[in-house]
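The structures considered in this document are given below.
Please treat every number below as a calculation from the coordinates, not as lab data. In this text, all values refer to a predicted model and were calculated from it rather than measured experimentally. Cβ atoms are built from the backbone, for glycine too; each structure is taken alone.
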Structure 1
Amino acid sequence: MSRTTTPTQHFPIQPLSSVVEFLDHLRRPVKAGDRPSGSYPYFGANGQQGTIDEYLFDEPLVLLAEDGGHFESPERGIAYRISGKTWVNNHAHVLRPRENMDSGFLCRILENRDVTRFITGTTRAKLTKMGASQIPIPVPPVDVQHQIAHLLDSVDALRTKRREAISFLDELTKSIFFEMFGNVVRNDRGWNESQTLGEVAHVTSGITKGRKMSAEPTRAVPFMAVLNVQERHLNLSVVKDIEATEAEIERYQLLKDDLLLTEGGDPDKLGRGTLWRNELPECIHQNHIFRVRLERNSAIEPVFLNWLVASERGRRFFLRSAKQTTGIASINSTQLKQFPLLIPPAELQRSFAQRIDKLEQHKASNATHLSELDALFASIRHRAFRGELWDEPVI
C-alpha cells in the first residue's frame, strides 16, 4: 500500500484546525431520489456525485473525506478542490483556507495523506471533525506555498496528458477492431463461424497450489495467478514462485503467444485475458488460469483471438455459460472449448495485429513516461513539503 510521508521538520507545523475554517455546518445531504438535476455540481467524499438545481457554496474550497473515503488506499485520493457554485453533502468536510494557507498547497498536503491514526469507527471508517482538526500541516510562507502548488500542478498536468493519451489509444484500438471486423456479436460481415475454440487450440488448466507432492525433486519457478492476468495486459508488479517438478514445469510452461484467461471471479471480469509475450524467461500458470495454445496450422491469429474473446461476443458467451454462486462466476475448460469463433481472412487478422502492435508501442512509451512523471511528482512533493527544494533555507 502506498503511503505519503508525513510532512515534517523544515516548516512550522500547525493542526489543520488552525489553518482552515470548517464549514461543515453549511453542507446538506440530499438523497438521489429527492435531488432534482440542475446546473450545479453535487459533491461527496470521493468527488462529484451528480448535479442539483441549487447551490450552497460559491468560493474556492478543499473537500476532505469524512466517511466513505479511500482511507485504506490514500493514493486514490481523500481530498480535492472545488470552486464556483456547488453543493456538498455530509460525507466530506468543507475546508475554507485561512489567510496563511493556499488552497492548492493545502489540497496537495491532504490529497494522498495517510490519516489512519485519526480515523474512528470499526464497521465504517470515519474521519470526524475532531480527528481531522488534529492533522499536522506544514505552514511555509504563503509565497512558498504558491510556488510548491504551482510546481506540483504543472507536473500533474503532464501526468494528466499522458493518461489521456493512453486512454485515447485504448479507444482507438477498439475502434480499429470494429472498423475491421464489424459487429462481432451479430457477425454483420458474415465471417466464417464453423469452428469452436477447442477445435483450433489446446485449452489447459495450470498447476494447483497445495497439491500433494511426489518424492521427485522440485525447484522454485514463477507462476501466473489471477492477479497477474488483466484485460489485454499483464500485471507483473507481484510475481510469486511455486515449487514444481521438472515434469510439471514442462507441462505448464508458457510459450510466446499463449492466451491466458481467468476461470472465474466477478461476473464482469470472467474470462479476462491477455497474450504471453515471454515477459519472463521461464514461467508456468496456476490452475485458476487457462492456457490457450493455438495449433500451428490454426486459421486464427493470437492477437485477433485475444480481442475476440475480450469483445462483447466473448462477454456474452462467458456470462451465458458460467456457473454463478453468490456473485462469483466461473467457467470450466469444457465450456471454454465451446467458445464460438469468427474466422476472418488471415491477411486481415495479420493486418489488425500489426496495427495494434504499433499502437501498443506508443501506449508503452506513454506508460513509461507516465511512470517517470509519477516518480518525479512523488519526489518533488516529498522534498517540497520538507522544505528541501531550494538550496538556501526558505524560512
Structure 2
Amino acid sequence: MKKVTLLMALMITSLGFSQTYLPLTFTNADQLMTGLNGSVGSLVPDPSNGANQVLQIVGAGAEYDLVLLDLTTSLNLQDNANNTITFRMNPIGATGVHTHALKFEVPGAVEQVFTTTGSGWQNISVDFPAGLVAYARIIIFTDFANTSNGTYLVDDVMGATNNPLSGGVTLPLTFSTVDQLFTPGDVTLSLIADPINAANQVMQVEGSIGASFNQGNLNLNPGVNLSDDANNTISLRINPVGISGVRQHLLKFEDGGASPNAEAWFYTTDSGWQTINLDYGAGLGTYSKIVFFPDAGSPDNGFTNLNTGTYLIDDIKFGAALSTAKFDKASIKMYPNPMKNTLTIEANSSIQRVSIYNVLGQEVMKASPKSNSATLQTSQLQKGVYMVTTDIDGVISTSKMLKD
C-alpha cells in the first residue's frame, strides 16, 4: 500500500518521459487507464484511506465497456509458474455477484474472467494459462459480456515480470542468429555472409516479383517503443546489390494497438553499403512487428513501384548511426522547394557529387561541384517529385524536392 499525496504524484509525473509498466499503483497520471465503450477512468482518493490514490472506473452498461492502458514495458506472461496477476477491487455499493475480465493485448490477446461479490475491497487473483508471450496493453472490463452498470475502484495491479521474453527478438537486429530472419511475403529471405566482411552475417532480401508491396516481417517481443518523439530515430545499413539509380523503400512498424502504424519511406542510390537514419513522427506507441518493403510504392508515385532487386540489410537499431560531428559537417541546405528554374545546394563541406532522379529511379541530372555550394539549372525538368542525392565528404544523403 502506497502513502502519497496528490502533490507528490504530480511532482513524479512531471519528471521526464513517461514509463508505464506493472506494478500499477495509480500514484500518478501516467497510470490512468483510458475508458472505451462509455466507461470513464479517473484517479481518486481511496474512500477508506484518503492518502491512497486509486483508479476509479465508472461503467456504461455496455456489454464490453472497459478501460485500457498501453505499457511502455511489456508484461511477460511466458512463465506459467509466474503469470498470475493480483490486484484489489472495490465494487462501490454493489450487491450480488458481478462478472469482469482482465485482458492483455499486443501482440494477439488473452483474457480471463473473474467475479466480485458485494461491495468493499476484495483481493483478486487471476491465473493465466501456459503458452503466452509478453503483452503491451492491459484491459479491465467493468461488467463483462452483460449490461450491468457499476462503479469500481482498482488498486495494486501486480504480478508476472517485466523482463524481456525468453527467446524473444527485438531491436537491435544484427542478423547474427536465425531467430532474427524475417518472414517472407513475395520475397526470398536468407542469412548470408557480408560480401565485403565474411565474418559478419547479414539478411539478404530478394524481390521475387515486381510488385509495389513485396515485404518481409518479424514479430518483436518486447515491442519497440516509439512514443518518445525526441528518441525514436531508427538506423539501418542497406546494400542494393548491383543496382544503379535511386530506389525507394519503406520501414514500417505495426501492431501498435490504438496507436497508428509507424511508417518511414527512404531512398538508396546505386549499390554498396549505405547508412540510413529514419526519424519517426510524434504520437506513436509500442509496436510488436517490423516490416521491410524492399521496393515500396508511396504517395509520391501513386503507390506504384514495380522494381525488383536484391538487398542486404544489417544493424537495424535505435539512434542515428552517424556521429554528430560528421552529420553536422555534411549537413546541407537545398532551396527553393518547390524548385523552378534553379536549385541551390549549400553545405558545410565540399560537395563531391549531386544527382537528381525522377520517381522511376532514372538519373535526369548530375554535377560534380567540388565546392561548398552549387546552383543547378532545373528549368528543363518536368513538374513532379524528384530525389536529390549528394555526396559530401563520403556522406551520402537523399532529399525529396518538388518541381513546379
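Observations
- Identity of the structure behind 14.5 (criterion: mean count of other Cβ atoms within 10 Å over residues 151-158, calculated), options 1, 2: 1
- Structure responsible for 0.40, with FRET efficiency 1/(1 + (r/R0)^6) of positions 247 and 367 (r between Cβ atoms, R0 = 35 Å, to 0.05) calculated and labels 1, 2 on offer: 1
- Comparing Rg/Rh (Cα atoms, Kirkwood Rh) across structures 1, 2, the highest figure is found for 2.
- Among 1, 2, structure where helix-only ellipticity at 222 nm (-39500 (n - 2.57) for each DSSP H run of 4 or more, over all residues; to 500) as derived comes to -1000: 2
- Structure from which 15.6 was derived, mean count of other Cβ atoms within 10 Å over residues 183-190, options 1, 2: 2
- Label whose coordinates, when FRET efficiency 1/(1 + (r/R0)^6) of positions 119 and 167 (r between Cβ atoms, R0 = 35 Å, to 0.05) is calculated, return 0.60 (choices 1, 2): 1
- Source structure (of 1, 2) for mean count of other Cβ atoms within 10 Å over residues 135-142, computed value 25.5: 2
- Computed 12 for relative contact order in percent (Cα under 8 Å, 6 or more apart) - originating structure among 1, 2: 2
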